[in-house]
Structure 1
Amino acid sequence: MGTDAVLRARLDEIFAARDRTQMAPTIAAFLEVLAEHPDDPAVLYEVGGSYDTDGQEETALDYYQRAMAAGLEGRWLRQCYLQYGSTLRNLGRFDESLTVFDEGLALFPESESLGLFRALTLHAAGRPSAALGVVLTVIADRFPTAEVQRYEAALRGNAAYLVSLDTDGAEGASDRS
């Protein structure tokens, strides 16, 4: 289910005009569009994002879930996974956050940002070694500079070791994001 180009342009215009310190006008504008397109996944996602930016995380979660259930696709779905997982982390719901990031990474394994924000959840959950291990793995996987390639085996070995320090048995392969 895709959002038409005219609607997408309207959403992008509202987003571009937002003031992160004064989100009420942005929320109102997105809610107006939502009244016209109540089931559009992109609109639901943007409403959720505006509430999230405003610090209304609990409200944002519902919109993120609805957007995903309504068929959000492509980069918007990837961004929704990131924002949804981050919001759960901010609410202290670390296990749920990790599940969302793992689902997102299963669909978008090439996404550095999903892996890096997953590491933030591990850190917030009191697993700093695993978090650093994930970051090192993302670097080894996605940033193949000459220096990274030269030390790739050492990076991966250290990453695996760090992940093992914080692994509670439930993480397994997902820490190799």
Structure 2
Amino acid sequence: MLISPDIELRRAVPQDAERLADAVIRNREFMEPWEPYRPEEYYTAREQAERIAEPGGAMWLLFDRAADDRVVGRAALNGIHLGPLCSANLGYWVDADHRGRGLIPAAVEEICRAARDELGLHRIEAGTLTDNEASQRVLAKCGFVRYGIAPKFLHINGDWRDHVLFQRILHDDPPAYGRP
């Protein structure tokens, strides 16, 4: 799906691992303040292929069609739970050179649609560092509601860091197995 004239959002497949590894290497320094410690193997195509194929998750990549389909962002639903919970956790990032173009809000909207219509999820949650105002604006713009603070939630850049928690309710229908 095109989310801008040159940027395509699509589900990741293991064959995208090399391009994704290039993107995480290229953005390593930029992402450092917002990311947990990553061992060196994280920056390899093999590790990225494993992340793409992880059970209980779904990953989407942003491809710059004007730059030979270079990966310029990633969004993922992790910890997908069905049954009575029907929920997942959302994470995302965009390439340092592609910030401020509205790509992540467009991607998040499409992922929320897919989560509701294709995965049958009821709710998506996301957390941001308390000082990550840009990410908080993205979530608010996409209809996520702040519902709390999680003290010392994740070990990020060498410290246990507090996070602001958000959620978006996608629908109020019963879980798929509970529908008449």
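Numbers at a glance
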{"item": "Structure (1, 2) behind the derived value 9.5 of Kirkwood radius over Cα pairs in Å, for residues 82-121 alone", "result": "1"}
{"item": "Top of 1, 2 by mean count of other Cβ atoms within 10 Å over residues 98-105, largest first", "result": "1"}
{"item": "For Cα extents along the principal axes in Å computed as 54, 33, 30, the structure of 1, 2 it came from", "result": "1"}
{"item": "Which of 1, 2 leads on FRET efficiency 1/(1 + (r/R0)^6) of positions 74 and 90 (r between Cβ atoms, R0 = 25 Å, to 0.05), largest value", "result": "2"}
{"item": "Structure (1, 2) behind the derived value -23500 of helix-only ellipticity at 222 nm (-39500 (n - 2.57) for each DSSP H run of 4 or more, over all residues; to 500)", "result": "1"}
{"item": "Which of 1, 2 yields 2.0 [distance in nm of label points 7 Å out along Cα→Cβ at positions 106 and 138, calculated]", "result": "1"}
{"item": "Per distance in nm of label points 7 Å out along Cα→Cβ at positions 114 and 130, the highest-valued of structures 1, 2", "result": "2"}
{"item": "With relative contact order in percent (Cα under 8 Å, 6 or more apart) derived as 20, matching label from 1, 2", "result": "2"}
{"item": "Distance in nm of label points 7 Å out along Cα→Cβ at positions 50 and 66 - structure with the largest value, from 1, 2", "result": "2"}
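Each value in this text was obtained by applying a stated rule to the coordinates, not by laboratory testing. Keep in mind the model is a prediction, meaning the values are calculated, not measured. Cβ atoms are built from the backbone, for glycine too; each structure is taken alone.
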